[in-house]
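Just below sit the structures, each encoded as C-alpha cells.
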Structure I
C-alpha cells in the first residue's frame, strides 16, 4: 500500500486505533527523518503508518505543490518551521531543549484516546515548531495533521471532498477530529454539515485554496470593522494559499499581537 492510500485501497472497518494512527502518521517529521528511514515505533507505540482514504495526500495538496519538491527558502533545510510573522525559525534553544521536546512529543503520541489526542494537537505549542516539509518551511506540521484528521473523519463517513465546507463555529464548539483550529474567539472545522454557521465550500478538489475559501465566507470570526489587528490579520489571510500555513499564521498572529 502506498503512503497516500486511496479509499478503495482500504477494506477494513474503522477502529479507534486507526484514528489514533492518523495523529501519529508523520511522527518522523519531528525528528527531521524521511518517511522511508523512519522507525515504525516510538515510545512503544506504532507510528509513521499509512493514512487510509487518501486523506494524507489530499491534505498535502491543500498546503503545498504536487510533484517533485524544490527548496523554496535558501539556507533553511531543517524541520523547524519559519514564522510568517518574524521570518525566523520557530526553534528556540531555551524553550526547545532535547528533553523537553522529547517529553512533549512522547505525551502527544502515546495518548490512546482519539478525542483526547485531537484536543492535544489543537492545544500543542511544541508541534507548532515543525514544518510539514523542509522544502516548504512556512507550512505547519501541526495543522497538516489536523487537516489530515478532518479529511479522514469525513471520508470514512462517506463524505466526498466536493461536499466539504470550512465552517466557522463558536469558541467553545469543538467537533472531534473535524475542528482544525481553535482559540478564545472562534473555531474552524471541515465538515459537510454547516449547522447554519458561516461556511464556504472547499471546492471540487484539494488545492492551495485557503485564500479563495476565506474570501467566500459570508461572515468572518474577525472584528474587521474596528479592530486594526483583525484588519491586518484578515488582509493577510486573503493572500495565503496554503491551508496549514494560514491556520498556523492565525495562531502565531494571536500569540504575537493579542492584547
Structure II
C-alpha cells in the first residue's frame, strides 16, 4: 500500500501518518525502486491501534509506551490512569456546572461577572443601596479582582466585611459621599485640597479589616502601584491617603 491508501484504510490523513513516522510511533517501510514507500498490513494494524489509543484520550507519549510493550502490560496501567483522570475531570465538570447553575439563579448578573454567587448577590444589594457612580463601578471591579485571587478563607472574610458595610445605612451614606467626592477629582491634580476630604470620607466607610493582616501599607507593592496607576492622579492620591489613614488609625 502507498501512504494515501494506508491513511484511507485506517481513516487518518497522510499528514498524520508522516507525523507518527517523525515521532517514531509508526515504523517507516523501505522505499521501493520507484521511490514510493510500500506499507504492509502490519503497518495498518499498528496505525489503527494508535488511532484507537488516541481516541481514548492517551497522549502520544503514552501511546509510545503502550506500543513498546508487546505483552500489553503497560496498557492496563495506562488505561487505569486515564480512567482516573477522566473521573477527576467529571467531578470538576460537575462542580463547574453547579457553579453555573448558582450564577444563573441570580436574578441579574453583574457587569463585572462572572463572579461568585455570593459576590453577585452582594453587588445586587449595592446596586440598590449605593450610587451608580464611575468610582462605585471601579470599586466593584477591584472587589471582583480580589475575590478571584483570594483563598476560600480570604474570600469569606472579604464578603463578610463588605457585606457588613452594605448593611449599615451610615456606612452606605458615607460611601455615596466618598464616591461623589472621588468622581469630582477625575480631572484634578494630586495637590487638590479636596483630596484630603475625599480620603477622610472614604476612610470612614472602608473597614480596616480589608488591610493586610500586618496592617502595613507598602506603596511600593506592585499591586498597589498598578491600582494607583489605574486612577486619575487626584483619585490615586486620595486612595493612597485613605490606606495610610486606615493603617495609622488616625
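Overview of values
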| read-out | value |
| --- | --- |
| Identity of the structure behind 51, 45, 35 (criterion: Cα extents along the principal axes in Å, calculated), options I, II | I |
| Answer label among I, II for the case where FRET efficiency 1/(1 + (r/R0)^6) of positions 28 and 84 (r between Cβ atoms, R0 = 41 Å, to 0.05), calculated from the coordinates, equals 0.95 | I |
| Which entry (I, II) yields the derived value 19 for relative contact order in percent (Cα under 8 Å, 6 or more apart) | I |
| Computed -10500 for helix-only ellipticity at 222 nm (-39500 (n - 2.57) for each DSSP H run of 4 or more, over all residues; to 500) - originating structure among I, II | I |
| Which of I, II leads on mean count of other Cβ atoms within 10 Å over residues 60-67, largest value | I |
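Read-outs: derived from the displayed coordinates by stated rules, not from any lab. Small disclaimer: the values here were computed from a predicted structure and weren't measured. Cβ atoms are built from the backbone, for glycine too; each structure is taken alone.
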